[in-house]
Each structure stands twice: as C-alpha cells, then as structure tokens.
Structure P
Amino acid sequence: MADNEGKSMNPVTACVAVPGVGAVVREVVARHGGDAHELVQILREVQDRCDWISPEAIDCLAAELRVPRTKIEAVAGFYSFFYLVPRGAYRVLFSDNITDRLAGSAGLKSRMCRNLWVEPGKVSEDGVVSVDLTSCTGMCDQGPAMLVNNRAITRLDDARVDAICDLIRNRVPLDDWPAEYFRVENNICRADMLLGAPVPSGSAIKAMETRGAPGLLEELRASNLRGRGGAGFDVVTKWSLCRAAPGAEHYVVCNADEGEPGTFKDRVLLTACPDLVFEGMTLCARAIGARRGFVYLRGEYCYLLDYLEGVLARRRAQGLLGKSILGVAGFDFDIVFHLGAGAYVCGEESAQIESLEGKRGTPRNRPPFPVTSGYLDQPTVVNNVETFAAATLIALNGGAWFAAVGTPQSTGTKLLSVSGDCERPGIYEYPFGVSVAQVLADCGAGDAQAAQVGGPSGTCIDASEFGRRIAFEDIPTAGAFMVFGAQRDMFDVARNFTRFFAHESCGFCTPCRVGTSLLNDLMDKLARGHGSPYDFAEIEKLNLRLRALSHCGLGHSACNPVLETIAKFRSTYERRLVHTQYVPAFDLDRALAAARQMTGREDAGAHIGEAT
C-alpha cells in the first residue's frame, strides 16, 4: 500500500484493484449524493467501515467526488480522529484534560500500555491496538474517561482498565462489551428555567406563528438574549442581519462542538432537552427564511447520534420539521447532523462553516461575517446549543419574562459544567449574577484554592476573588467551571493548558503554530528545573506577539493561563527558578537518554557532567 503514495495512479483503476474498499467508498459517496461538501462526513464513514483511510480509499474518493487527491489528503490530515496509517482495530485515546489527569488518567494509561505491551502513541506489534491521548472527551464530571474507536468510556479505574485489556486481547467487538462501560450520566445538580420545566413540542413554534417572525424578533430584542458560546453577541442583531442579507438560501447552524476542556453542558442539554434546541433552530429558520439547518455535533458525542436522529424523526412525524411545518404553506425546514472529527478550532464559527463545506477547519478572515457570507457563501446564523434552547423559552413566554431573570446586561440563566475537586460535579443552572463562592458551596468544594472559569482560554480565579459573579459584565464563560483544591499545584494546571493549546493549534498562521509550541517548551523547561527570570520575560513577549499576530482567538488567549497563574500563584513558579541567570532549554544529557537506553548504559560515564 505504501508504494501507492508516490505513484500517479488512475483512481478508477485503484477502485477496481481493491474491490472491498471501492465498494465501501462508492456506497458512502452515493448515500451523500456525491457532494464534495460532505467530504468530512464521507471520510468518517469510510474510516468507520475500513478502520483507516488508506491510499486506495483516497484514490477512490478522488474518482467518485471528482476532487484532487491532494485535497482529500489535506482534509483527512487536518482532523485528529482521521488516520492515514493503520492505528489498530481498537484505537484507544485517554483524555488528557486536567481534571482527568488529577483523577489519575496518566497512571491508568500506563497500566493499559503495560498490560497490552504497547508503547504510548504507537500500534501494538500484532496491529490490534494503539493507545494515545486526546485533549478532552467532554466527560469531565465522570472521569477519568477515554475513547475507544470514538466511543466514550467513563469512570475508569484499575479494574475497569484490566477488564478492557482482556476484551481487547480476546478481540471482542465493541458492541459486545458491557453496556455499563459506555454509560454517560447527565448529573443535573441544579435546574432552573432551561432544565427545570418540560416544554411541549411545537408550543413555541405555535406561539411564534401567532406573533409572526417580526414579532419573534421583537421578543428577542426585549429579552436581551446574548449568545451562550462565550462571546455574548446580541442574538436579535445576528438574526436580523441574516434575515436582511441577500442570498439564494439562508442557513441555520447549531454549534454543538463544545471542545473547550471542562465543558459538557451542551451534551446534557441535547440528551435531556433536545426538543428545546431543535425548536429554537426552527424558530430561527422561520425568522431568517432558512430551509436547511445543521447540528455540528462534537465527534466525541457520536454515541448520541442515533438518539437524536430519533428525536428528529419524531418531530417530522409531528409536522414540526419538513414541508409545511404545522400546515403553514412555505414554512419548510429540516435539520441534518454533521459530526466533528477531533479539531478544537472547529468550535469557532467560521472554521466550523469551513468544516461543514468539507474543508480543513481553518478560521476565515472577517469581514465578511457568516450572517452575510456563511455556509456556501450564503447568509448563515451560527448559535450555540444553549442559545437556541433559550430562544425557545423566549418565543413561548415572552422577552419580558426572560429579561426579569439574571442581570440587566446578562439576562436569563447560565449552565455551568462543574468538575474537578468537588464532591458533586455536574451541571448547575443559575440565573446570571451568581457568585463563584455560591457555585463552590453548592458543588461541595470547601477547600478550593482556585477556579478556572471558561476553560483554558477563560479566567483563573483565586480565593480572594470568589465574590466575583458569573455574568458578561464580570466573568463571562461558555460554561466550563473547573475547581482546584488546596493540594493542587497551579503550575501543573497551567502547563496542561499550554500543552492543550500547542496540540490544538490548527497550524494555519505562523505566530500561533510556533508561539504555542515555544510557550509549551518554556513551561517544560521550568518543570525540568532549568528556569530563570529570563523565561518570565520571554512569556510576556510571546503573549504580545500572539495577541497581535495570531489569526484567531486560540492564539490570542494561549498565554492567559500562564500569565494569570504567575500573577496569582507566583510561588509555584518561583520554587522552580533554581537559576538567577539564563540557562539554555536544551539539555544534552537528556538528549542522550535514548542512546543510553539502546546501549543499556546508565553508569556515570554515560552521563554528561557525571564522568570523572
């Protein structure tokens, strides 16, 4: 197979040469109507059937979709859940999120590697299994967690890891593994207007039809609803701009790609209240004149797909999706799912649109904005799962009702994904304006020294700031709320976050691609005891360059966790500053470790600086 990489093969010939792969590709492409904009979904389905995306599969795709082979390789190489080389029949990815690490995931990964005689990041000699890391699985309230062939397994411990190793050794199909391993709980610890009261399907659409689309926009204006994805953009402004924008088609996109470590509230909303979300998308479609909607579902949540498809089927049967919704002529709208493939940057709306179009998820230059030039260059609204759910309640109960909750600048409620060092991790829904101290008390975090609100790119709060409030005017957040007890080293927390940013940089712009890697190297240097005050100055310089020159928000916020922990937990850094003068990061003795391993030498003469 490797020989095919360098040959100019006829794609049609390649399909004939490997009829199994060719048949799979043709079937999958036909199911997607031969549309190259569906490339990411096509690649996912081909890999599900073939375990990896082989050169033969790529040649077949090039022939069937009539796109260059190089484009298919470029797209497949962008997403971390796609494999261009075999990774085994069982592809195990342990969550590397800080909360999973604090719960012992690193030791569990090492245990599995020992049990299966496989090196981390590599495929076993028999080609059956590979064990590696992924940034976060979205299961922070029930970790440690991992993915096996993209299916989430929660509540890992030594016994469960040992049992899974036996299943892999015996090559038991995943469908025959104990269902308990795949159990994912909602863990709703506090409910308010979104999670507290069921809304009959279709009731908000009927209320909207009574007012008309302009009336719905007026209710949204009265509600002062702001986007729940973190940026807090005014929802009625976004919908109104899209409604007024010229275009042959208009589109609705629900951003369910919550890749921010520590965030899992969209998973719970889609599980517990999917009708709220789909009804909100339908309201948006009516307001802007859209006939098609997408739910961009995080790849780690693929286990939800069959359940959610069932909800859509029920809504179609009820006349709430499809042609002439509720019998209203011309009110046509339907929803399809697009599964992500392991790219954090696709949570950014323009990168998400690129992915929907079958491309690499590289953020676009703006302007133009999606409301005028979004999916297929047509006017598009992109909103968060929680935002669409809130819009449903506003259509049903009115803008004034919604605005009466929260604060004047931050109306309504906010879902918080609480995890880390607390007795009761899970989902907490509060009116905006709740204090950090109240959240900590409710979740049982009596010895907290810090809370990271908004994920790695958010805000680190120390004990002196626990009186601050969750609100756009104080601490805005997309929903992550990670708690760190007094026993935790905040340097290790920040180091984990810098590793996350370096791993998730899309590589499009040099400042972010290089800058996040340099920042990660500086933190590793401090961890190895080679740090000096010079390194603090370098981090400050990196921050200025990343903020000024990075293409998107990932680079802009990459230094935040380091700078904030330096400011608030300086002692944890100072005890690592063994040197007062600059010390190079390169360690020659450490670089020779592989040579010592190969030669079996560990005596003093094999170490630089130890020989006499």
Structure Q
Amino acid sequence: MSAQQLITEHIDLWTSTIKAKNTQGRGSSKKRELYGIKKLRELILELAVRGKLVPQDPNDEPASVLLERIAAEKARLIKDKKIKKQKALPEITDKEKPFDLPKGWKWTLLPNISSYKTGKTPATKNSIFWGDALSDYPWVSIADLNHYGRVIDTTKRVTQEAVEQVFKYPPVKAGTILMSFKLTLGKVSILDVDAFHNEAIISIDPFTGVSKDYLFQVLPERALAGSSKKAIKGNTLNSESISRISIPFPPLAEQHRIVAKVDELMALCDQLEQQTESSLNAHNLLVDTLLSTLTDARDAKEFSDNWARLAKHFDTLITTDYAVEQLKQTILQLAVMGKLVPQNPNDEPASELISKLEMTRDKWLAENLSANPECKTMRKKLKKLERPEPPFSIPDSWCCVHLIQLSRLLVDCHNKTAPYVDVGIPIIRTTNIRNRKFNFDGMKFVTEETYEFWSRRCLPEPGDIMFTREAPMGEAAVIPRGQKWCLGQRTMLIRPMHEFVSDEYLLLTLTEPHLLARASEHAVGATVKHLRVGDVEKLNIPFPPLAEQHRIVAKVDELMALCDQLKAQINNAQTTQLHLSDTVVESALTA
C-alpha cells in the first residue's frame, strides 16, 4: 500500500482519533490532541527514513559511491583547516541499524555527512555580554526553537564583548540546521538569521551531496533513537552519543524525491488538521447552542420537554469530552436557576425558611459569644449586610442570600504553609479539591499540635464545606465523615446551618459555572488571581425551599451519573481509536 493510499483509505481514523489532554481545576482551558494526525505525521517520516515512501530508481548513483565522495571532501576540509579532525569512528554495529535499508542505501554516522558544533552561554550575571540593541547578535536557546520550523527571532541577544570574549568565532550562518540535544531532545529548526546559540544546541552543516532538507527531516527520529542519558529535567546526548547518531542514507536523487513527497504529505496533514479543528469547533458551537435551549427554558416543565428532545440525539451530540463537560456545567446552572425540578406549592417558601434560619443562628451566636470569639465577628459582619440582588431570574418561592447568611460560621484558613509530617492528620490543600470531591493524591499530614493551632478558629467537622480562594479559585467539597481534617492554606471553611440548608445543595451553588465568573470580577492579584475573604462571604446564593434543595441534589446526582456513563463510553471509544491508530502505524512499518 502506498503512503497516499495509507492516508486516504484510513482518513476517518486519522481525523477521528483525538486524545484529551489532562487538565485540572475549574476554568482550565479544554485541550485536545489530534492524536491520529500526529501519528500520521510520525508514520510519514518513519516511512521516509525506511525507504518506503517513494520507489527506488536503479539508475540512481548508490549511496556508497556518494559517501566515498563526501569522505574525500571532508578530508580536504580538514587539510585546509576549515573543520577539525575527529577521532576515527568505529564501524556501525548491527545494534545501531534498527531496520533493513533498500538496495542502494547505506547506514552512516552523522559526522560522516555533516560538520557540527555546540554553542555557549555567556555568564548571565555579566551585563556586558547581554543587550537588546539591533546591533547586538541574536542568541538562540531551546525555547526559541520552533520544531520543524524556523528561528526568525530570539528572546535574547549577545553583545560584541560576548562574541570576542566567550564565543571567539563568527555567528552561525542563516540556513543552518539547529538541533537540541539536552533536556528537550531532537527539537530541530532552520536558522533564519545569523546568530549564536547555547550549549544545549548543535548547529549542523551537511557536506556536499547531502540534502539539508532530508537531514532536517530525519534527524529528530534518529536523535531520539540514539543512546541518551537521563538528566534532571529530561534526556541528554553527550559528544560520543552525538557522534553515534546513525542516519539511513539514500542516493542524492532519492533524498530530493523523499523531501518532495514528505512536503506534499505534510501539507495534506495540515489540511486534515485544519478541517478536523474546524469540524470540532463547529461541533462545540452546536453543543453550546443546543444546551442553551435548556438554560433558556422558562421553567422545569419546559426544561423537561427540551431535555427529552435533546436526549434523543445524545449519541450524535454528546460525543466529545467538551460536550460532556458542557452538559455537566449546564446541569449545575439549571440546578441553581430553579429549572431542573418543578416547584411544589406545598413547600415552605424560602423567605420563611431564611427567617427561621436567622433566628436560630442569631440565638446560637449570642449564646456562644463568650466561648467563641468567631461568634462576635460573625454578628458584626451580618449586621453590615444589605439584601443581595438575584444574579438571574429565580422562582417566586426562592430568595437570594449572601453565603455568610447561610453559615453558622465562616472562617478563613491560617495563611501560612503548615509544617508537614510523614504520618498524622491529613491537611486539605487547594490541590486536594477538584470537581466537588477530595483528591487524595499527594496528601500531606500534620501533627495533632499543628492541627489544633491551624484550626483554632473553627475545628473542621463532617458536613462543613472547604472552599478555595486561590490556585484555583472556586473549588469546593463537603468534608466526609470518619476522620479529622485540617484546613490548608488559601482555603475557607463554611459551616452551613444544616437544619435549613442542604450542604450538598450549597456545594452545587458554590461550583456552578456562573458563580465563579461573577466572583472573578472581584478577584485581585497581579499574577495569581484570588478572592478576598469578604468577597467569598458576600457570594450571592439562590436559595430554594429545603424540600426542593433535596430534590435538586437528587436530580443532579441522577444526571451526573448519566454524564459519567456518556464519558465512559467516549473514553472507551477513544481508547479503541488510539489502539487502532497505533496498530495501523505498526502494520504499515512492518509491511
């Protein structure tokens, strides 16, 4: 099967195989990887270096003859002192030949077909070496490399003093291949300007008879296949392992044919990528538009009718991680708007419920003034409150209140990092709260003494809610039963008036998408945005009758379970697609 057929006959596979990237926290951008097209690009390059991309021509001059001519040129350059003489290279071992080559090709080593050198980094503390004037020289770091692209500009420039004292050689010429060989291994770019580069990059000049474009295409795969060592932040090649990078070397005419075919097929991949992105964006827009019919419903009955119509098309509509996430966000939004379940006229109105709540809370605060200084603080803050306006239209039996009005106590954390121990009481940090649940990965622990001191304002109890003010804002979870929990940095503890407020309903209101958007308007911080304590206390909470709170929670649980089923189906389908893509690639390489 030709490469063209491999692409066209599996076109649906390449464009439909999508891999979700891991994201954490509310507000994280939804990311995806077009895995099928990525594998297709890798396959094209792999076929190219194996001699399977274009047919061989028996009239081409064999690579062995070409290599002899290149060796003679290299000897002349050494004699003329234009390049340095290197140690004699041992023959390529069978281990360095991972696959068989077509007739007319030859395995060779990178030093046999190109000259290369590493760069340098001037002392960063010496200001005379670094500048930003147009007369200064561009200096390339790994961050400046645009993989399989071009280096047009750099983030740093070096002065003439650096050239004279550190580099002591002229800049690398535009058009040279640059490749990283430390930390980020095998990242290649073409230099578009005369420049210097750091010691994690080599600049490579092919000898006459070697297509620069061919070498540019095959280098990353061969560098990654070489002998690398594990470094602190990635893999790295040393001078010996660079010299042992083995290159599958075809006749010069075939090098040019391969480059032309790779360019043609990569352009096709670009088209597929653009079409797939456009299709996915269009699908996302369709999802947003149709889900908006749910939030635009006038009441629970209209929502139920719209849901029934949409549910018939879930198999074609809710087919991506984005769609499932948007459906979940829509459910939460509907829950706090009073459109998820019908109102019951027999329910005690929220206005009467909040009056009873305030009487009970105020009595408790008064009775505990002497024993708990937080009670005095709560009374002082409550007296200053004004009636909040609903953030959107809510049912007549509902009312709108500030978060602090629903709380027996609402306290901020101790704003320092606790001293951790190996075993003890778990401390809940912002990283341990995600998607209305506690995440126990990377759990830290504190001693009993630290727990007592860190929780002196209010000992966390089961049913309390932990809310994050920063990193990220707006995550929350209800403390489960059966264990002590310590309040970590950048969190707040909310103790609801449990007789009048369902902690699970309050959790929904604190994590629905629009609340965070509204709260973010008041967020402060130049680098990391965070909510002030007072802004959290004054969060506007849509408050329904108690019986309706429980009905809402039950309905949300039911619909979230449906979302989880849809998510599992999508994940299973994606896993199948990923395996199928890998299988097609593997079979193409072994054919």
Structure R
Amino acid sequence: MSHASAVSSSAKRRLTRSGDDAGVVMAFVVITMLVVTMFVTAGLAYAVQSQTFARGNQDRNAALAAAQAGVDDYIAHLNRNDNYARQSPFTDCTNLAMRGPKAPANGCGWTAATAVGWTVMNAGDPTGPAFHYDVNASRLDSTGVVDVKSTGRVGKQTRTLQVAVGRGGSTDFLYYTDHEDADPANKMAYPNGASPDCSSYWWGKAPDAPAGARAPRSTYSSGSRCSEITFIGGDVLDGRVHVNDTPLLSSLNGVKPQFMQGLETSDAKCQGVVRSDSRTYPLCDRTGLGANYGTSAPGYAAPLYLPDNSAAFANYPGCHYRGATRIIFNADGTMSVWSKHSTGLSAACGGSSPMGTSVPVPTDQVIYVSADTTGTVHQCLSKEIDGTTLPLGTWANDTTVNTYTYDQGMTLADQFCGQGNVYVQGTLQGRVTVAAENSIVATGDLRLQGGLNGPDILGLVAGNSVEVYHPILATWTCKGTANQWVNGKKQSYCTGYSQQNNPVEVSGWPAHTGSPGGVEIQASIQTLQHSFFVQNYNVGSARGTLTVWGSIAQKWRGIVGTGSGTTGYLKNYRYDKRLKYSSPPYFPQFLNASWQGKYTGEISPQYPG
C-alpha cells in the first residue's frame, strides 16, 4: 500500500504541473490573438485612410486638369469669335461656365446673387469633373490680355488657375517683316519709283500685291526692279525672327549673319529643314547661304499680318498733340514737350502750345501725334519745331538770302510741318506708347530708367515709318535773281536755289544719353505701313552699331546701312524677354493670330469645395 500511495502522489504532481503549463499556453495564445487583432485593425484603418488620401490626391490633380480645361474652353470661344471678350453686355447665356456672381455685365439676368455655374466635362455625369471661369477683359485694349480665373472641381477638391490670355502680336518676336524688299516709298532706294513686282513675295503673291505684280519672284530675275535688303555678316539678332517673305543673306569678311534663336519664314521650301541636319538650313534663305543659328535652327511658319489701325490711337487715353512735336523723356518720370500747333491741351499734357513744358509721362496710356488740321502743310522753317534747334540750318523761306543751310532729310514731304510727326529721345520712367499718324523720328538714344529688368516699357507705333535721325546739312545757293517792288522800293530776290554737292554729317546727332558711338533704342517698334530705317543711311561714314533692345515689326524692310558696312549702322537686335508677358499700352496685335495663354499660375481656390 505504501508503494501504491507513492505512485499516486507522483501522478498528482505531474497532473498539477500539466495543468499549469496549459494555462500559460492559453494565456499566450489569447495575448497573441489580441496583438494580431490590433495589428490587423491598425492595418485596416491605415489602408482605409491611405485609400481616402490617395483618392483626395487623385481628385486634386484632376481638379487642376479641369481648371486647365476651363481655360482651353474660353480660348476656344475667343478663336471662334474674336470679339467674344468685347461683348458688352455679354450675351452668350448658354455658357454655364461664365454664369455666376462675378459674371461681367450681361443680358442673361446674372447678378451678384446668381449661383456659380459649372460646365460638366463628362456628359451624363453631373457629379464628375467640372469647371467654372471668371473673366476680366477691362485690360484688353491697354495690355492686349484678358484675365481669366478658371476653377476646376472634382469631388470635394477645387483648384484655380489664373491665366493671361492674349492674341499673338509682334512683341512675340524680336524681328518681324512682311516684305523683305525696301519700302517702295523710299526715294533713296527707288529714285525713279518701284516696280509693282516688289509687292510680291519671293515665293508667291502677297495679299496686298497689285493685280499686275508678277509672282512668285523666284521665277524671274528681279534685277534692278526691286531693292532687296540683306542680312550681312556682323548682324546679330538675338530673339525669335519671323519673315513672311524669303530673306536674303550675305557674308562679310567671311562672317555670316547670326540668328541666335532661329529664323522662321513662310517660304514653303523651309518645310524641308531637318533640325538635326544643318545642311538643310539654307533652304530657308533665298541664296542658300545659311547663317549662324547657334543652337537653334530655321523653320517654316504660316504668314502673319499686321493691322493698319494707327487711327485708333486717337481714341485711346493719354496726351494727344497736333503737328510736328518734339518730346524728350526725363529720368524722373516727366517729359519735356514742344508742340506749338497743339492748342486746348490739359495742363497734364502741357497746356496750350507747349514749348519745352515739363509734364508727367501719361503712364499706362499713349502719346499720340496727329496731323495739324488747322494749318497748312509746309516745309518746316529752321528751328520751327522747338524754337531753338530743330530743324537744323538757317532756312527761313526768305528769298532775299543768297545762301542758306538746311537738313536734307527735312526737305522730304513726309517730314513737313503739319504732318503728324514726333521727334523723340531721352530716358523714360513709366509705361507708355508713342504713336504717330505719320512718322516717329528717334533723335537720340531711347532708354528705360529701370533698364530691362525694371517696370518701364516703351512702344513706338507709326502709321508711316520709325526713323533714326541722321541729319545731313546741305548748302543751297541762289541760282538766279529778279527784282520786285516792295513798299515803293525795288528789291532783289532769288528766283531759285541749287544744292551744292557737299552735304555733311552733323556731329552730336543722334544725341546720346549713354556712352557715345552707335545708337541704342530700348523699345518695341511697329511700323504699320512702312519701315524702321536710318535717315540718309547711304551718306557719310560708318556710324557703328544700331542696338535695339525690344522688338521690331515692319511692313517693309528698312535700310540702316550699306551692305559693305561703309555707311550707316550694323545691327545688334536683342529681345526684351519681358515682352513675353506684357506689351506696351494699346500695342497692335496680328490680324490672324490665335488666342492663347501667355502666362499662368495657380492661386487660392476661388470656390472651395
């Protein structure tokens, strides 16, 4: 019995230990399951949260795309109807994207209490991506752009783009020409008149060519019939260049002209250019010479045409003068004005008949000079324009004088007093466009007070031409006399004068505001009917370099020097990069260019979800 009892006690102890181990295992399993459950729950919560975040991020990206779709939709309206932005009141009541409390004056009954309208991008899915845009066209005339704020909506996410929408203009390019020949009105280039053939492009007929003009000019030798202007070695154009015609290139001392940001022409042959093969580049110039294109290349582009809307400047705000007018910009934001035939002006523009009056520059507006309709057009007397200097010389329309001197350029009919001409120079502080019914003459450097990185900007728009002043003083002597009775006394007078063959350059012109040598113009230049050229370009000595920082647009090629480089100027034309985003006030735009976004940026959502 004692043995049996011992065995029984040992078994009990083993059973007891086994029960203790099972409890520990059970507790471990329970704890493990609890931990796993916690991880699963946390993982599930994270997955749900991540899915929500991913969906929100996806909706944000889609909302931005919807905002861009709104911009594209408005641009499409403008390209279908060029006056869409000018509707006043706005009448397209079917455009839901324009409906809302910020809609422009309209005939749709939309007011500040009108709910925001949304254009749904996917038909049949009213909860899908949609856009709404608010438009402000109040700056269209003055800046050439419409301000568009387009909001895209996807789910609860909204994002807004602010875009300046504009139509392409000449300020998109450093250099633009319609015809590559000299202006038929240029008497120095065509002393006996120009052939109608010169109005044709080298590759085909131009829209303004007369019925009898032969085209294309490539099918015949122009000979002396047309005066083609050449880009020569030493010419540097650092900016986009567009010519509707086919350019003529030549080298000088083994150096080719430089088009540092390429060249585009409307000659179809240029479509054969392969960018990676420089051997094809000569397809884009008339003589097949090729040019130095740097890292760029030439290419084809459809023709672009400028409007002749110089008369519109008479209706734009600013200072309006009549007859021959001289303006000198001062670096302090003022300008000195001489305009003796302008009467009834406001004090802000110089009062009546200003002669050297200093007034503030009409910033963000225009300075317009029209013809003097109150008097007769006549050859300006010496110093008639400003009383002390212009025109140069001694001519006073006095036939009792045997000899006099006079600026040869001022004998041309388009420089007569009474025409709408403006003579301008100096340093501008402000934003203004100088426009003339006839011509603008740069009598000296035209610089911007803040330079090319500041806020100042200058436009020059001429119905006729923009010219660089190059006075040539000629001497006239009496070639015959006669007698007349004046107040009972016999008086001898000259019956006619002849010009001596020794006209001379006048030192000190053009006037320099910087270091002497050459001339510098920091402006956007546009000649609506004629050219940008240097007066008397073929007389005198080499003048150095004509530097233009800005843009140049002209109907005909203007001549700035002779091909040999012995007279006039070499070209150094460089683009003002600010013109990509802003043009001078009321600057004309191309007739046939498309509307597009000029610059864009994201702003705070205008309509939060």
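Just so you know, all these numbers are worked out from the coordinates, no wet-lab data involved. Computed from a predicted model, the values in this text were never measured in an experiment. Cβ atoms are built from the backbone, for glycine too; each structure is taken alone.
Quick one: FRET efficiency 1/(1 + (r/R0)^6) of positions 191 and 335 (r between Cβ atoms, R0 = 35 Å, to 0.05) came out at 0.85 when computed from one of P, Q, R, so which one is it? Label of the source structure: P.
Could you tell me which structure in P, Q, R was used to calculate volume of the Cα convex hull per residue in Å³ as 299? Label of the originating structure: R. Calculated for structures P, Q, R, Rg/Rh (Cα atoms, Kirkwood Rh), for residues 63-142 alone is largest in Q.
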